[in-house]
1. Using FRET efficiency 1/(1 + (r/R0)^6) of positions 75 and 331 (r between Cβ atoms, R0 = 41 Å, to 0.05) for the comparison, can you identify which of 1, 2 gives the largest number?
2. Kindly point out which one of 1, 2 the value 12.9 was derived from, the read-out being mean count of other Cβ atoms within 10 Å over residues 123-130.
3. Of the structures labelled 1, 2, which one yields -14500 when helix-only ellipticity at 222 nm (-39500 (n - 2.57) for each DSSP H run of 4 or more, over all residues; to 500) is computed from its coordinates?
4. So FRET efficiency 1/(1 + (r/R0)^6) of positions 59 and 131 (r between Cβ atoms, R0 = 35 Å, to 0.05), computed for just one structure, reads 0.90; which one of 1, 2 is that?
5. Out of 1, 2, which structure matches 20.7, 67 when Rg and Dmax of the Cα atoms in Å is calculated?
6. Could you figure out which one of 1, 2 the value 1.00 for FRET efficiency 1/(1 + (r/R0)^6) of positions 275 and 355 (r between Cβ atoms, R0 = 41 Å, to 0.05) was computed from?
7. Computing relative contact order in percent (Cα under 8 Å, 6 or more apart) for each of 1, 2, which one ends up highest?
Structure 1
Amino acid sequence: MKRLIKNAEVLYQNRLQKVQVLFDEKEILQIAEKIEGSYDEIDGTGLTVLPGLVDVHVHLRQPGHEEKETIRTGTKAAAHGGFTSIFAMPNVIPCPDTYEKMKDYAELMERESLVHAYPYGPITVSQAGREIAPLAQMKELGVKWFSDDGAGMNDPKIMAEALQIAEKEDLLIACHTEDLKYRKQGASVHASAYAEKMGWIGIPSECESEPLKRDLAIAARIHGRYHACHISSQQSVAYLRQAKKEHANVSAEVTAHHLLLENTDVKGTNWKMNPPLGTHEDRMALLQGLEDGTLDFIASDHAPHTIQDKEKPMAEAAFGIVSLETSFPLLYTEFVAEEKRWTLSQLVYWMSEAPAARFGLKQTGRIEEGWKSDLILADLKHTAKIDPQKFFSKGRNTPFAGRTVQASVKETIVNGQTVYKEER
C-alpha cells in the first residue's frame, strides 16, 4: 500500500523542507513539493518528519528476565522513542552462544518485535570471557555483531582471536571495557570527593580506560572491526582519538545520560549506571569527542530493572537506566532547542545514519528516494514533563523523571506500516 505524508516539514538533504513523501512497505518512492495521485494520506500539519532512529545498544531481557522487560514491551518503547531499528544485547537466559540457541532467540525476536530488532551474539561462551563462541556459525543466521556486554573481556589472547575472526568473516566486535581489578566490592558511582561525601564507594576511570587502551592496541594490529560501548571518560576519548589517528578500524558510542549528567548530579539508585557518570571535564570531553568524530554516534544502553532491583542501598542496587523513550527528546531539548549547540540534522545523523552505517544496515537512516520506509513524525514544539508511568517499557528506572522536554514522537512507521501512534 502506498502512503503519502503531507503538510509536514521533512528533514531532507540536511535541512527542513516543506515536501511530501510517498512510500510503500519497501522504500521511499518519491519526495517532491507536490505529489499527484490518490493515496492513503497522513496529515503531518505541525509535525516534523525524520528518519527512524537506530540504537545499537539495548537490553530487552527476554528470555530469562521477563519481569524487567519483554521483546514486545521493549520494542514498543523503542517505537515510542522514535527508534525503528535496535540491536539487543545477548545477556539473556539461556545465553544464545550456539547456533541452535541463537536460531531460537532470533526467531523469538522476529515474532515479538514491533521494530527491526537485531540480536547480538556473545563473543564468548556464556559471556564468560574464556572460550570464543561459534561466531562464523552464527553469521549463517544473519548475526554479524557480537558482544559480551555487561562483562569486560580482559584476556588479550581471546580478544585477538575474536578480532581475527571478525576480520576474516566481516563481523563487528562490540566491547564493554571494564577491568574489575579497578573496582572494589560495592562500588557504585564515579570515584570522587562527592562520592566520599555521600558515603558511596567509587569506581575510577581506569576501570574503563585501561582495558580500552589494551583493546585498541590489539585492534590496531589485527584490523578487525572493533566498537567501544558507552564511553564515559576523557581518558577513553583521548585513547580513541589516538587510535583513529593511527587508522585503526574502531568506532565508539556515547549515551544520552553521559552527555547530559555528571557525577555530582547523582541523588540515588536511579542515577546508578555502568559506567558511572563522570566529572564535568569528562562530560565536556564526550561532547567534544562526538562533535569532532572521535566518538561516532549516540546509543541508549536501555537497561530496564524492576522497582525492587533499584529500591536497595546504593552498593546493592542494579546498574542501569531506561532510555529508549527519553534519549531523543532530552538531547533535542538540551542541545538543539536550548543551547543551540547542535543542529537537528547533526543530532539525527548521530542517532540514525551513523550507527546504521557502522552496523551495516543498508539504505537506513536518511530520508531519500530508494531508502527504507522507516520514518517518525515528531512534534518539536510540544513541551511535556517526562513521566515514567507513561512509559511503554516495563522499566521506570530513570533519573529524568519530571524533566521538561519539548519534543515528542507522535507516529512511528516501520516498513511503511504504523507501529506506534499517539492517541489524540
Structure 2
Amino acid sequence: MEETEGESGPMKRYARSDAAERAVLGSMIRDNAVIGRVLQIVRDSHFRCDAHQRVFRAVVALFQDGKPIDLETLANRLYAAGDIEHIGGYGLLGQLWEAAPSAANAEHYAQTVREAAIVRQLGYVAAEIASTCEKPNDSADRLLSDAIRKLEDLAGNATQGSLIDARRLMAMAADAIDRRATGQTPESLPTGLPALDEFDVMRSGELVIIGARPSCGKTALLLAIMRHVAVAEGLPVFFASLEQSAEEIADRLLAAQSGINGHRLRRGRLQGDEVEKLCRSMALIDGSGIWLDDAAGQTVLRIAANARYLSMRHGVRAIFVDYLQLIEPENRRPPRHEQLAAMSRRLKCLARELRIPVVAAAQLNRQSESHPKPRLSDLRESGALEADADVVLLLDAPQDRPDELDVIIAKNRNGPRGETTLRFDRPTFRFSTTAPAINGFCKGNHG
C-alpha cells in the first residue's frame, strides 16, 4: 500500500512502514540486548519489505545460535544464505545502521511495524470478503460465518503476548485479591441456589458444562440460573437456545418467575390471582437484560459474534448455551468428536476473552444409565468436553425421589468438588435447596 498525498491520520501512519522497519532492524544490530524484547512484538511476516524480512530472519538465526550480531557477522550470514543479492547488496546494511542512531526506541519501532502489518492484513481480508460478496456462491449465513472466521483468524494472529516476571505476577495477584476482598470486582456470579454457590461454580472467564440425560432438567436449571442473574441480580445475559423456540423459553421463564403451573399457563387456563402474578412477572422479566437467539443450527461463530456484540454494547455478564451437541459444526468433514472438541475449545476461549462465565448444557450418553451416578466420562461424544470445561455439573434424577435432583460437581478446576440435592418443582420449573452441600471430593466414583 503506497503512501499518497491525500492520505492523512492513521492511514498515513501505516501506509508506509519502511522507516520503522529500518529503525527496528538497525536497533537490533546496534544493541543485541533489545532483540529478545523485539521478538515478543514482531515476526518476519510483519515486515512489508522482502529485503527487511530476509535481514530480520538472518538476525534471528544468529541470535538463536548464540552468536553476536554486528554488520560483519550479519553480512556473512546473508552471504552464506544467498540473500545478499536479494536485499540489494551490502549497502542496505549500512542504511539500517544509520536508521537507528540509538536502540532506546526499539520496542516503539517494533510496535509500529506490527500495527502497520495488522492494518495491511485487515485490508487484504476486507478486500477478500468484498470480492466474495460480489459473486456469492453460498448462502448469506455461510458467507457471514466465513467472514467472521477470517477476522477471528486475523485477530488470533495479531494477539501480542508478553512475558511477566515474578514481581509483576505477584503485584497482579495482590491487586486481584484486594479487589475481591473489597467486593469491587466479584469474580463469581450467584446462581440463586446457595448450595451451588458454596462450590463457586460461576467464575468469570470459565466454561461451565451442565450434563444430563434428556428430560432430566438441564434446560430448566440453565434457565433458573440465567433468570436469577438477569432478574434478581439485574445483570445482562445472553441465551443461545438451539433446542427450544423463543416462545417456549418465554413460557418457562414466566412459569418459574410467577410460580404458575407451566401446563396451565401454556393452555391459558389461569386461576384466581394468577393473572396479576403473571403481569408482575412479565414486568420483571421485561425490565431485565435478557438477550435471546433461538435460531436452529447456530454455529459457535454466530454465538461468539452475538456475545461479543452484546458484551461491547450492553455489557453482558454471562452466556448460556442450550445445548452443546446441537451446535452446527463449521466443518463437517472431521469426525464428530473432533467437531465437538473444536466447539468446546472455542467456547472456552470465548469465556476467557470476554472474562465472563459461559454455561453450556450437554447430553450424557446412554452408558450413564448403567451405573448409580453419572460420571465425567459419560459426557456424550467427546472427551474434549471433560478436558476443556473448568466446571462440570452432572444431574441425576433419582426414580424414588421424583421431586428432587442430585447435582454432582464432578469437576471444579479452581474450587471444591462435591454434590448436593435440589428440590425441583417440574410444573413451575423452579429449583430450591433441600439439603446441605457435601463439600470436598465426591464420595464414590464419579470420574
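1. Greatest value across 1, 2: structure 1.
2. 2
3. 2
4. Only structure 1 yields this read-out.
5. 1
6. So the calculation was done on 1.
7. Between 1, 2, the highest calculated value is found for 1.
Here, each number is a calculation from the coordinates, and none is a lab measurement. Just so you know, these numbers come straight off a predicted model, no measurement behind them. Cβ atoms are built from the backbone, for glycine too; each structure is taken alone.
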